[in-house]
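Given below, in the form of structure tokens, are the structures.
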Structure 1
Amino acid sequence: MIAGFKIIEEGAFADFEFEARAESVEELFAVCGKAVFEAMTDLSKIELKETIKFEVEGASLEDLLFAFLAELIYLKDVKKIFFREFNVEIEGSYKLKCAAKGESIDRGKHDLRTDVKAVTYHKLKVAKNDCGFNAHVILDL
């Protein structure tokens with residue numbers, strides 16, 4: 001299985017909807033992180049100059065994914081940074097540690113597509129299948 005994400009074009013105008021897939025749940029979360037920032041800018045223009053580490057917890061995989069993506073959006077807003085790579089470790093069932101790598105937002109370098117305001121619980125799903133894991137996510141723009 002090749003990890004990646006697919007944008008769902010039929011979504012609402014004020015939303016960015018995507019499906020992601022990966023062999024492991026950690027890789028799935030990293031792919032979802034990339035999808036969030038791909039909504040905002042061209043990932044190839046983000047250099048790996050800074051690393052920010054954080055931890056989040058949830059009561060389920062969906063809650064954990066929500067907390068992870070919400071923290072990334074929060075860090076983008078507060079620290080003014082775009083991320084491109086995510087080293088994700090999940091301990092136990094629902095505790096996540098992440099080292100997110102990226103750089104400060106530079107409007108001259110990073111073409112701003114849209115601003116992601118929040119992740120939503122609407123249609124949020126994480127599932128295991130024969131090939132690995134998949135997720136369905138809707139972001140509020």
Structure 2
Amino acid sequence: MGFFTDEERIKKLDLLRLIYLLAFLLSFGITEFGRKIYRPYIYSQNINDFGLADSIGNLGGILVQIFFGMTLFNPSRKQGLRLILLFIVGYIVYEILQPILPRGVFDWMDIYGTLLGGGFGTLIFLGLHWLRNRLPAK
């Protein structure tokens with residue numbers, strides 16, 4: 001068994017993979033809505049949303065990344081958790097490196113958004129696997 005996937009799983013089209021695709025598309029749409037509509041509205045109205053508008057890119061982006069990765073790799077539960085951890089750590093390392101990158105700005109809210117979105121994505125992933133194991137086998 002591979003670390004993130006294996007040859008058999010990566011070629012398999014099943015219901016769980018289709019659900020990952022739908023979750024990817026939904027999270028992408030919600031993230032873009034947040035960036036293009038929600039964030040400008042919050043800023044223009046001076047509403048305190050506890051930093052959600054500031055971190056929507058990371059909070060939603062990590063969900064997009066998680067479910068895009070699940071769609072591509074179609075991992076087992078253990079492989080998927082490894083992949084999720086890789087994405088979360090990657091986003092956090094990228095955020096920490098922001099001060100040395102061109103035009104980069106470090107923001108703690110982005111790390112919080114990554115952790116919150118990553119935790120939410122992990123719960124959804126685990127919930128989907130829990131449900132799959134409760135369905136009758138074909």
Origin of the value 17.1, where mean count of other Cβ atoms within 10 Å over residues 106-113 was derived from one of 1, 2: 2
Value 16.4, calculated as mean count of other Cβ atoms within 10 Å over residues 26-33, assigned to which of 1, 2: 2
Value 3.4, calculated as distance in nm of label points 7 Å out along Cα→Cβ at positions 58 and 74, assigned to which of 1, 2: 2
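For Kirkwood radius over Cα pairs in Å, find whichever of 1, 2 sits highest and give me its label.
Values: 1: 15.0; 2: 16.1.
If we compare Kirkwood radius over Cα pairs in Å over 1, 2, the biggest value is for 2.
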Structure from which -8500 was derived, helix-only ellipticity at 222 nm (-39500 (n - 2.57) for each DSSP H run of 4 or more, over all residues; to 500), options 1, 2: 1
Structure responsible for 14.0, with mean count of other Cβ atoms within 10 Å over residues 34-41 calculated and labels 1, 2 on offer: 2
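Values quoted throughout were computed directly from the atomic coordinates according to the rules given, and no laboratory measurement underlies them. Predicted model only: the values in this text are computed from it and were never measured. Cβ atoms are built from the backbone, for glycine too; each structure is taken alone.
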